[in-house]
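So, here come the structures, one by one.
Read the figures in this text as sums done on the coordinates, not as results from a lab. Please read these numbers as outputs of a predicted model, since none were measured by experiment. Cβ atoms are built from the backbone, for glycine too; each structure is taken alone.
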Structure I
Amino acid sequence: MRAAERRKLIGTKKALEKDRKERLWCKDQWTEFPVYRAPVDALLLNPENRRFTAERKMFEEQVGHAFDPETNPDDEMSIISLLLDTSHRVEGGVVKGSPSEDALALQEDWKRRNQERPFWIRPDGTVHNGNRRLAVMKRMRSSGLKATEWVDAVILDPAEIDEIDLFQMEQREQLTEDFKVRYTDINLLLALKDAAEDRGIDWQDLESIERVAGELQEVAGGDHSKNYAILQLRAIKYMDAYLDDSKSPGQYQKLLRQVERFRDVGKLMARVETDYPEDAADILRLAFAAIRAGNPHGDIRAFRKMFLEDRARYDRLLKDVQREEADWETKGEQRLADPDLSSPPGDDDETLEGDPPGPVVPNYPKEQVSRRIKNAIDGLAATTLDAVSLLEQVGSRLQQLDRNPKQLKESLKGADGEGARQALQRIIKWAEEAKGLLKENR
C-alpha cells in the first residue's frame, strides 16, 4: 500500500477515542494530543528508524539496495528482524536472526495486556514510536497467531513536529516506558549528530561543542549531564576523524560495537588539544592504531600518561607503530570492512576485559601493532616497581619460554625474527653485565 493510500485509509477509518488524550513533553512543554483508533493495515514500519541506522546501512550494502518495506515483503521481513532479533546475518537477500529476549517478552506482554500506550505515527501511517510493537504484531500474524486489527495512535503532523522534535520526545519517553529497547550507543550518537548539526555545531570549536552539549544534555544518554553530553559529542568528532583517516567517510556501520573506544579517544584528546596542540596529531595516530589493532579501550587511556611521564618511551612507541604501519599505508589499504554481527552482541559499554574486537581493517599489521602498544604500556607500568619485583617478573616471564622451548626457536625463524633476535641480544647483554653485580655483592 502506497503512502497516499495509507493516508486516505487512516483519514477515513480513524476514530477519535472520546475523552482520551496522551500527555507528552514536546518542545519544552507538556502537550495533550488526541488519541485515535487506527487500522493496522495502514501502518508502515519506519525504515529510517534511528534505532538501527548503522546496522541498516551495513545490511543494505550487503543486499544491494535500500530497504523498502512499503513495496518489498522481503525488506519488511528484514526490518522486522532488525527490530526484534539478535545475531543478524543475510540469507537469500533477507536479514535474519534469533529472537531476542526483549522481543519475546514484548510479544508475551502484548498477548496478556494488549496495548498500553498509543503509537506515534505520521499522517501517512509511518510509525515513529511503536515500531517494535508493530513488528511483533506482523510477526505474530505471519506465524498464524491472533493479532489486533486496530491500535491506538497519536498522529503527529511533520509540519508541526519535525524529526529532531520527535527524537527528543522519544529520548524522554525511554526514561519511563516498559519494554522499550534503548538506542544502541552508535545509533544514539548518530541521532545526536543530526541534532547537534541542526543546532549549528562547529566540531572544531570547543566552545561550540560545549554550547550544543548544554542544549542536548537531557537526551544524550548516560547521567544526562552536560559533561556526559560533551563526551558523546567528542566521540562523534573522533569517529568522523577515524572514518576519514580510514578512507570510509560517513560509513558508521563499520564502527558498530566500537563506541567506548571513541569515548576514550575523546577523553584523551580533550586535554591534549588544549595543552599540547603540536603533538595532537601524533597522539591521535597512536589512538587510531590501537583501535585498528583491537586493543581494549583502557590502552587508549594510557597514552596520555606515557606522553606526560615517559616521553622517551612514548617517542619509541610512536616510531615503532609508524614503522609497522609503513607498508600497509604505502599500499593504501586503510578502508574498513563490515563487522560480523552474526555472533551474540557485546555491549558497547563493556569492561576492559570484555572489549569487543576492533574494526575490521583488512591486511592491517594487527598483531605487531597490538604487541608494540601492549609492551610499551607494560614497560610504563614497570617503572613504578622496585628492583626485586622487576627481577621476579622477568624471571616469571622467561620461565614461560622454558615451558615451551619451541616457541623461542619459531619466533627467531618467523616474520618477526629480527625483532626477537634483538630483544634476546639485549637480555643476554644485560645478564652478562649483571653478573658483575653478583660478584660484588656476595
Structure II
Amino acid sequence: MDNKLSFKNIILGLQHLVAMFGATVLVPAITGFNPAVALLAAGFGTLLFHFVTKRKVPVFLGSSFSFIAVILAVKEMHGGDLAYAQGGLLVAGLVYVIISLFIGKVKISTIQRILPAYVIGPMIIIIGLTLLPVAIDMANAHLLLAGITLLYVVLINVFAKGLLKQMSILLAVVLGYVTALLIGMATGTPIVDFTPVQQASVFALPQMTLPKFSIPAIVTIVPVVLAVFMEHIGDVTTNGTVVGKDFLKDPGLNRTLLGDGLATMFAAMIGGPANTTYGENTSVLAITKNYDPRNLRIAAVFAIVLALVGKFGAVLQTIPVAVMGGISFMLFGMIAWIGVKMISDTKVKFNAQSTIVMASMLIIGLGTSYLAKYAGITIGLQITETVMLSGLSLAAIVGVVLNLILNLVFKNESEDDLDDQRTVEAV
C-alpha cells in the first residue's frame, strides 16, 4: 500500500464522515449529551481503535444506539444528571476491556452457545420497542413536523440508492430542519431558536463533563454489554467479509474488543455516549470498493475538527425536538427489526428451549418497561434498597441464566433418550 496520502483519500474520508454523521449526532440529540462532545469522542475513539488493532481494520466508531434506553432510564433515575450515565458507560467499557483480556482463550462457538441468537435477538427487539415511547414524546412537540420528517426518511429509504440511501438519516434531518424553518416563517411562530448559535464562539472546546458513579446506574447499564458484545462480533465479521479478510484472527477479536472498550471509556470520561463499530461505514466500503483504513482515520480527524467549531456544535443543538422524534420512529423500529432479522437469518429453531427463553425475555423486558412508563407500576428484582433490576437489564440476565439452565435440562434429556435408544438396540 502506498503510504502517501492522496486527494482521493481525503474525499473518501469525507464520504465516511457523512455516512456516520447523522447517526452519531442523533444519539446525543435524543439522550441529552452534547453532540460536539460525541463527535470528539467518536473521532478520538476511532483513532484509538485503529492504534490498538494495528491500523488493520477499516472501521469507524460512532455513538451506540444500544445504550439509549438505559441512558434515559439512568437520566430519569438521577433527576436528569447524565454524569451518572457516564459512570455506568465507563464501567461498561471496562467490562469490555476485561472480556478482551480473556477472549483469546474462548472459542466463538462457546460464546454463541452462551449467547445464542434467541437471547441476543430479543434483547435488540426490547431495545428498539422500549424506545418508541421516547419517539412519541419527542414527536408531540410538533406532530406535523415530526410526521413530515418521518415521511422524508421513509421516502429516502424507499427510493434512494447507494450512498444517498446510507445518508438517509442525515438527509432527513436536514430536510426536517429546513421544513421547520419554513413552517416557522409561514405561521409567524419560529420553531428553531438560533440563540445558541449567536452566543457560540467560532472555535471552542466542547463543554465536557466528568462521570459520577452509582450502583443503580451501573447495574442498569452494564447488562447491555451482552448485546453489544455479540453486535461487535457481527460487525467485525461483516467488515472482514466485505474487505476479504478475517479480522477476528488478525488482528484478533481480543484487540477489536479492546479498542471498542477503550473508545467507550474515553467517551464516558469526557461526556459522550458509548462508541461502537458502525455498519454505515462498512456499507461505504462495499459501495466504493476502497478498503484503505487510512480513509477512516481521515474521517476521524474531520470529526475532531468539526467538534472544535463552536458555531457548528451550536447549530446541532438547535435541531427541533420534533425532527428528532420523526427520525426516531423509523430508527427505533429498525433497531427492533434488526433483532427480528437476527433470529430469522440465523435460522433459530422454535423449539421448547428457544421459545421459552424468547417469550420470557420479551414479556419481562417490555412488560416491566411499559408498566413503569404508562401505569407508574415498578416491577423488578430488588437487589438492595436502592438497586432494582427491571426492563432490559432484568430481561438480559433472565435470558442468559434461563438459557444456561435449559442447556443442562435439554442436554440431560437428550442423553437419557440416547441411553434408552442404546438399551433398545442392545436388547
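I have 19.8 for mean count of other Cβ atoms within 10 Å over residues 11-18, calculated from one of the structures I, II. Which structure is it? Before the final figure, lay out each step's value.
On the way: I: 12.0; II: 19.8.
The correct label is II.
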Relative contact order in percent (Cα under 8 Å, 6 or more apart) was computed and gave 33; which structure, I, II, did it come from?
II
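Can you spot which of I, II the value -18000 was calculated from, given it is helix-only ellipticity at 222 nm (-39500 (n - 2.57) for each DSSP H run of 4 or more, over all residues; to 500)? Numbers along the way, then the final one.
Numbers: I: -18000; II: -24000.
Among I, II, the structure yielding -18000 for helix-only ellipticity at 222 nm (-39500 (n - 2.57) for each DSSP H run of 4 or more, over all residues; to 500) is I.
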Work out mean count of other Cβ atoms within 10 Å over residues 19-26 for each of structures I, II, then name the structure with the largest result.
II
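If we compute volume of the Cα convex hull per residue in Å³ for structures I, II, which one ends up with the highest value?
Working: I: 193; II: 167.
Sorting by volume of the Cα convex hull per residue in Å³ in descending order puts I first.
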If FRET efficiency 1/(1 + (r/R0)^6) of positions 115 and 195 (r between Cβ atoms, R0 = 25 Å, to 0.05) is calculated for I, II, the one returning 0.30 is structure I
